[in-house]
Each structure stands twice: as C-alpha cells, then as structure tokens.
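Some structures are shown below for you to check.
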Structure 1
Amino acid sequence: MIDAVSPGYPLANGQFPGQQQGATLIVALVMLLLISLLAIGGMQGSIMQERMASNAHDGALSFQASEAALRQAEDDILNSLPTRLTAFDEPLIATPWLWDGTNPTRLGVGNAGPDVSAQPIYHIARLADVCPIEPGQPCFERYMTTARAQGGSAEAVTVLQSTVLLPPQ
C-alpha cells in the first residue's frame, strides 16, 4: 500500500506536502482577531454596566440620607420650641438645588450612617400662618424644611424639601 502523503508523491491538488501556502494560518489569525474584538466589546459593556450600577447605588444612598435629614428636621420642628424660634427669622432658600449649606446656614445635621461621604444637613424656615376661613378658629404655623445629602461620593447630591404644618397649640 502506498502512502499518499509520503514525500515524493503529489497531493490531490497537485502540490507536494512541503509546499503549503499558509492560508490556514491567515484564517486562524483573522478568527482570533474577531474573537478578541468581541471580548473587548464585552468587557467595555460590563465596565459601563458596573459604572451605572455604582452611580445608581450612590444616588440611592444620597436620597436615603436626604430623607433621613428631612425626617430629623421635621421631628425638630414638631418637638423643639427652640428650633421653631430659630427658624422663625430664617430666610427661605431661593434656589434649593444650588444650596450648599452656607447661605443661608444650615440649622442642623442629620445622621445617615458611615456609608455617605458627608453627613446630611438641613435648613428650616417659617413660611406663614395658615388660618381657616371660619372666624375664631386657631391658625396653623407652616414651616419649609430643606435637606441636602451626599451619597458615597460628593458627586451624588440630593436636595429634598417638605412643608410641615404645626397643629394649633
């Protein structure tokens, strides 16, 4: 029996075994390049998703910290006469989304735990009395509370406001 690949006998395409052109090598390199590009694209997508998840987490921390400061401010208004007296002459914050705690100054600091980059702050200002239409009925005091908080980084900031209506005393 004669071996078809032994030296000296041509292959089916008329070439001898030692005369390969390297087409398989080029095809393999192109396939490797395509697989590498797919892998790099997948890694970039994963990195983007990780950044989005991190930003969402920071935003959630910021919102929760601001909620905690808002609840602390509301509790201070409802249960502390000195806080109400201090807030009586405080100005309203004209642009709450730009407020950084300096102008007007903050009236308190909330406690949001160790996961935030800075503890939340809040401001309280008296709005006006709200009186019922019927004469002789007592009026309610109304206060505006503004809370500002940061998340895990200083870039994630949430500012919340609420209005507190005190029952007549």
Structure 2
Amino acid sequence: MLFILSKAQVFSLDLIIGVIIFGSAILIYYKSATNLSDQDEALLDDLLIDAKSISGSLMSQGYPYNWSKDDVIRIGISNDNRINETKLEQFSKIPYKDSRKLFGTAYDYYVYFKDRNNDIVPFNETLEGIGKPVENPKKLVKVTRLVVKKSAIAKMVIYLWY
C-alpha cells in the first residue's frame, strides 16, 4: 500500500527568503562598519594635516616679522631655524581660542619642548606647554620636530586631538 503525504513544506521558497534577509542584514552591518572606519581615517588625515600645518607655522618667523600678541597675523617662533625666545613668550600670551583661529584649526592642540634626555623644558617658571593639555582624546596625532632652543638641540612636540 502506498501512502501519500498530504502535508508538505515549501522548502525552497522559505530557504531563499531566509537567506536573502540574513544576507542583507550581514551586508548592511559590514557596509556601515566599513564606512565608520573610512570616516575615522579621514578624520586622522585631517588631524595630521592640521598638525603639520601648525608645526610649519611655528617653525616660520611669523607675520609680521617682529610680531607681538597684539598684532600677530601668523604665529611663528623661529628665526633662522632657531627658537626666538621673545616670540615664544609672545606666543604663550596669546589666548588659546585666538591662537586656534590663527592656526586655522578646529581641533585642540598642545605644544611643548623636550631636551636631549626627554625631559620637558618649561617655557617659564609657571608654564610647561602652550595650548590645552591633552584630556581623554577620541583621536590624537603627535608631530615632533627637532629645533635649536637656547643653543641646544631640543624636540618640539605638538599634539592635536578632538
């Protein structure tokens, strides 16, 4: 005797719909994860470009040539590849928000010097660095330049972050 089953599953249609839904969910997840990393990479590129720009500006003589905190158009603390202590002192007196505008950056920065032994060289008795000290950055870029400060080789370190 032959038994005929009256109940059957629609196997192929259910499987195809399930695979399409699952595949779409995986595709959307990986596409959004990839876009986030692309955005992070673009942000780091922007930070690095701004940090190099600030570094280049600081290593210039600035504008006008003998600028002060009251008439500065472009901040520069170097004359003939040597740190000019007078300009460095003037730079330390510029309000933080004004200096960010002069550098043309929307990000926070911090500048300080280190000697050959990697000890921090303070600007004066009360000031270790210029800018906003680094606090819980989401993205951080560091640029280091060798400079001559008070007849000795030093490192100028610039942090830029958001």
Structure 3
Amino acid sequence: MEVDCEALAAAAREAGAGQARLMDAAGLVFDPRAALKCRFGCPRYGRAWTCPPHLGLSPEQIERALAGYQRALVIVSPEAASGQRAALAVEKAAMAQGLSFALALALCVHCDPCVYPDPCPHPKLARPSLAALGLDVAATVKPLGLEVRLDPEGKLLPAWYTLVLLD
C-alpha cells in the first residue's frame, strides 16, 4: 500500500513535533537492558498501566508482534506531552490512509501521575513508550542522524522520541 509519508510527517508537526523521519522497521533495536532501565531507574515502573510489568506481553511476544511492521515514523518533540499528541495524530492519519495496524509508541502522560490501579480513563489514547517495549531508543534513532542526550539529572535533551509503526 502506498503511504503518503509527507502527510504523516505534516500531521506530526501540526500536533507539535519538531520533525519526523521515516525508517525501515527492521532498524528497530531491541535490547533487554531497556527493561532493566525501566525497572531500576524509572519512577513509573509498576505504577502506570502502559509501563512494565503491566503490559501483559513477554519481551518475545512484543518483538514478534513488532517484526510484522515494515516502516516506522520516528517523531522528535520538545517534551513527552507533545510527543504523545504527535504520535497519536500520526497513528490516526495513518489509519485514515488504510494502515489499520498503525500503532503509536509514546510515553502516556494523559494522567500524570497515572491513575493505576484505578481503571484507565483514556484506554483509547494510552500507549506504551519505546523503552517499555524493550527498544533501545538511542540505537534505533542513531542511523537517522538523531542522538539521545541527557542532562546531569537524566532528563532528555533537547528532544523526546516517539514513533508510529506503519502497516
């Protein structure tokens, strides 16, 4: 199926992203150390519906499911909220183009903090982050000429990365 990638990138920019770049989904880099960083180092671990261990899928199931995708649009945003808005806008635009399996991966910040263990009030908008699924964000975006940088307190600089799986 022919995809209008420029329209998807425009949807990302309209939702607040700085830029968006198409990549081959075979370039997604999985690393089991991402799960360690989630568990030991992230205050959301075990406290959010879209974070481990609440995903309900094993790393093998996640990797197998994501292997079915051919392309992904990497979205660069100034912070998590605009990244989530942009990723969801692109997911919706991709589905409108006939890509019924389009899936946004973006740290969910609709409720900050998450209402877990209460029921999620936004289940149609909640998505897991790249790291929650075991993706090495830095290694995934590096071939696109992008770089993950952190300040001394571990905050991402100057950008937040999300992506939308396409197909």
Can you say which of 1, 2, 3 returns 20.2 when mean count of other Cβ atoms within 10 Å over residues 75-82 is computed? 3
Quick check: 1.4 is what I get for distance in nm of label points 7 Å out along Cα→Cβ at positions 27 and 99, calculated from one of 1, 2, 3. Which structure matches? 3
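As an exercise: Kirkwood radius over Cα pairs in Å, calculated from one structure in 1, 2, 3, equals 15.9. Which structure is it? Present the calculation step by step, with values, prior to reporting the outcome.
Numbers: 1: 21.5; 2: 19.4; 3: 15.9.
Going through each structure in turn, the value belongs to 3.
Values in this text are rule-based calculations from the coordinates and carry no lab data. None of the values given here were measured: they were computed from a predicted structure. Cβ atoms are built from the backbone, for glycine too; each structure is taken alone.
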